[in-house]
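Chemist: As structure tokens, here come the structures.
Just so it is clear, none of the values below were taken in a lab; they were calculated from the coordinates. Everything numeric in this text was worked out from a predicted model, so none of it was measured. Cβ atoms are built from the backbone, for glycine too; each structure is taken alone.
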Structure I
Amino acid sequence: MPSAVTARQQHTEPLGRARLADRLFLPLIALCTAVTAANIYVAAPLLPLIARDFGTAPSAVAWVASVAQFGYAAGLLFFAPLGDRVNRRPLVAGLSLVTTAALVAGAAASGTTVLAATVFVASAATVVPQLLVPLVAEHAPAHHRARHVAAVIAGLFTGIVAARVLGGLAGQAFGWRAVFVGAAVLTAVLGLLTAAALPSEHRRPREGGLFSGLRAMPGLVRRSPDLWRACVRQAGMYGAWSALWTSLALLLTDDSYGLSTATAGLFGLFGLAASVVAPLAGGLVDRFGAARVVRHAYLLAAVSVPLFWLGGQVMVALFVAAIVIHTALVASHVANQTLALTTTDAPATANSAYVVAGFAGGATASALAGLAYAHFGWTGVVTIAGVWLVVGWGSTGVRRGR
């Protein structure tokens with residue numbers, strides 16, 4: 001009899017540990033996503049401090065933040081599609097260590113050129129979230145898939161907000177170099193912990209090298225109408241958000257409101273709405289489907305456009321518009337990304353195509369919004385956002401055949 005009890009204890013203890021590991025797996029991935037996503041934006045709030053340290057004007061180092069975006073785009077094109085072809089455990093560990101080394105090198109940089117090079121490498125290697133999202137979708141129960149994807153997306157947006165808000169505060173207290181070192185430590189610890197927790201994958205590496213995923217993207221999008229629709233609609237949504245959000249500081253610090261840069265930066269806290277909206281959106285996608293959630297997200301975004309225009313004169317309208325546009329963006333993102341991850345047999349490559357499409361839509365709209373503000377003021381920016389929404393939705397109104 002004692003032997004039966006002992007056997008039962010030996011059986012339940014590993015089972016209990018396994019269930020605990022399963023419960024901790026998703027929060028660990030969400031936390032790793034938040035930390036790694038923050039690395040893309042770590043330099044942006046520190047630019048004034050970096051300029052002072054290098055003895056130059058802030059405008060002379062502003063391009064470093066843009067370099068981070070180009071680095072991230074390169075990582076999306078070359079590294080993220082590898083999730084379909086290689087074991088993700090060593091890939092996540094390797095990219096985390098490369099990011100860590102680049103951040104440490106950035107902390108020791110003595111000039112803008114060296115700093116920009118390290119930021120580029122760190123941003124290119126910090127595509128770990130886009131390797132983890134397909135894995136989460138792959139292992140999640142079908143009826144909870146969107147909720148699991150939403151948890152990772154919530155971590156991503158939280159990391160972006162933390163980089164902009166907490167990064168600036170920490171830089172003011174401890175210096176910008178300390179922020180880079182802190183980011184490096186967090187990246188190494190969480191990246192390696194996450195890699196160790198990933199399920200074992202026995203894959204035979206496919207041929208083609210870094211460029212195979214890039215070459216496969218156009219054909220994959222052409223063959224999947226759902227993926228094409230998700231890409232275009234998110235490009236429209238993200239473009240509208242980017243046009244408004246990247247130009248908002250110009251409005252707030254201009255004669256209309258005359259706020260300081262630091263006060264205007266507090267508007268970034270509205271991004272925390274993503275942490276609340278993402279799980280709710282995931283539940284709605286699981287229950288009603290991605291198409292219905294995206295449709296209602298576009299309706300919300302359409303409502304935010306006149307609110308933003310009114311916000312050119314009324315601050316309360318800006319508050320409401322900021323919450324509405326973030327709600328629309330996150331709901332659309334959860335739905336479209338879930339669709340992109342489940343519509344082909346190459347989820348990592350499909351996810352890369354989806355994120356690149358959104359990035360391209362956002363970057364283009366931001367550039368046009370800057371020109372529009374210079375020539376037509378805030379009304380020009382709002383117009384660009386409205387056009388992007390119309391193009392994003394209207395161009396997918398007719399169902400494409402295979």
Structure II
Amino acid sequence: MEVKNVVIGVSGGIAVYKALDVISRLKKADFGVDVIMTNSASKFVTPLSFQSLSGNKVINDMFEEPKSWEIQHISLAKKADILVVVPATANIIGKVANGIADDMLSTTIMAAYGRCPIVFAPAMNTNMYKNPIVQNNIKKLKDYGYIFIEPEKGRLACGDVGEGKLADTELIYENIKSLLYNKRDLAGKKVMVTAGPTIAPIDPVRFITNHSTGKMGYAIAEEARDRGAEVTLISGETSLKPPFGVDFIKVSTNSEMMEKVLEKFSGSDIVIKSAAVADYKAKNYSELKIKKASDNLNIEFVKDNDILKKLGEIKKHQILVGFAAESNDLIENAYGKLTRKNLDYIVANDILSKDAGFASDENRVVILGSDGSKLELDKMSKRKVAENLFDLLSKKRS
């Protein structure tokens with residue numbers, strides 16, 4: 001597998017030390033890393049720390065005698081599959097926005113333009129960040145195609161509280177991975193994914209639900225995003241952090257999910273319904289908490305909306321994918337659902353499997369197609385399942 005090369009530009013701010021964590025994550029994922037530091041950045045953390053983590057000599061002096069005959073800012077620009085400035089100060093943003101190239105980092109950024117994605121992760125005092133000059137520089141760079149990972153709000157090193165805190169290093173790492181993903185076959189496509197469980201309320205404090213954690217659906221949304229799609233993720237209650245770069249919509253009940261799904265359906269190209277939607281709801285919802293009056297409590301349940309079936313009835317150009325979580329007769333039951341609900345594909349998994357499925361990071365599935373196709377996937381990460389699913393859908397589209 002081809003090794004992707006990341007050039008990390010480090011400019012001088014108190015958040016310099018956080019760039020070390022980004023580099024550590026990249027190296028653990030087998031990316032090649034080169035580091036360019038400004039002179040002011042090296043006052044906060046020594047180049048030796050970055051050299052030790054990256055495994056490469058840190059560059060910070062434009063006029064250092066080269067070890068080989070090459071112009072370093074050009075060679076690094078050619079080597080980079082992506083160039084990421086973390087942290088990006090007001091100074092480096094202003095230099096690039098106004099065409100100033102007076103050190104190794106700014107000259108390399110200039111030389112890399114048009115060759116690879118260039119990303120800025122700003123970090124600075126909140127008043128500096130909100131300064132209209134800085135904001136105009138950021139807008140100018142965005143208009144030229146430079147990418148920004150927006151800073152967070154929080155307590156800053158100076159004691160102020162506000163916007164300007166460096167984005168979480170995990171988020172920066174995930175952005176880099178996404179931008180370097182080698183499959184971009186969904187560019188220009190709109191993908192809608194549903195994930196997680198829905199609840200069926202009984203009274204103000206009680207409801208029924210299921211064991212879904214949303215991990216499969218979130219992995220599908222991330223895969224679609226990284227392949228270039230415009231993604232909408234409609235999710236029930238989960239403990240998962242919403243993926244970056246997707247239109248995230250949170251719902252609770254079957255009815256709420258149906259409403260949001262129908263709103264987005266006509267504009268979608270691919271719809272993947274991986275949510276574990278409650279099939280039944282209490283016939284009579286109690287506005288008041290049901291008091292414990294006897295040893296038994298009988299509640300009558302009625303069928304709730306069948307969202308997937310409704311989509312199968314109204315679909316036109318969409319590729320529609322459903323999920324079948326079964327405890328017996330996996331293939332037979334999945335085929336029945338595929339036919340009844342007019343699906344293009346169905347992803348079937350055995351919920352009684354002890355080493356995959358609900359709550360696990362892995363899954364073991366069979367993907368059945370309306371064309372009679374059958375793809376069996378042994379135990380693998382849910383993200384890998386998502387990759388295989390979109391590989392299959394891409395073949396159908398072509």
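Chemist: One of I, II was used to compute mean count of other Cβ atoms within 10 Å over residues 98-105, and the answer was 21.8. Which one was it?
Modeler: Details: I: 21.8; II: 15.9.
Attributed to the structure labelled I.
Chemist: With distance in nm of label points 7 Å out along Cα→Cβ at positions 34 and 362 computed per structure, which member of I, II shows the largest figure?
Modeler: Working: I: 1.9; II: 3.9.
Ranking I, II on distance in nm of label points 7 Å out along Cα→Cβ at positions 34 and 362, first place is II.
Chemist: One of I, II was used to compute relative contact order in percent (Cα under 8 Å, 6 or more apart), and the answer was 10. Which one was it? Could you put the intermediate results ahead of the total?
Modeler: Values: I: 23; II: 10.
Matching structure: II.
Chemist: If helix-only ellipticity at 222 nm (-39500 (n - 2.57) for each DSSP H run of 4 or more, over all residues; to 500) is calculated from each of I, II, which structure is the one that comes out at -27500? Numbers along the way, then the final one.
Modeler: Values: I: -27500; II: -10000.
It was calculated from structure I.
Chemist: Once distance in nm of label points 7 Å out along Cα→Cβ at positions 322 and 346 is calculated for all of I, II, which comes out largest?
Modeler: On the way: I: 4.1; II: 0.6.
Between I, II, the highest calculated value is found for I.
Chemist: I would also like to ask the following. For percent of Cα pairs over 27 Å apart, which of the structures I, II scores highest? Don't skip to the answer; put the middle values down first.
Modeler: Values: I: 51; II: 58.
Once percent of Cα pairs over 27 Å apart is tallied for I, II, the winner is II.
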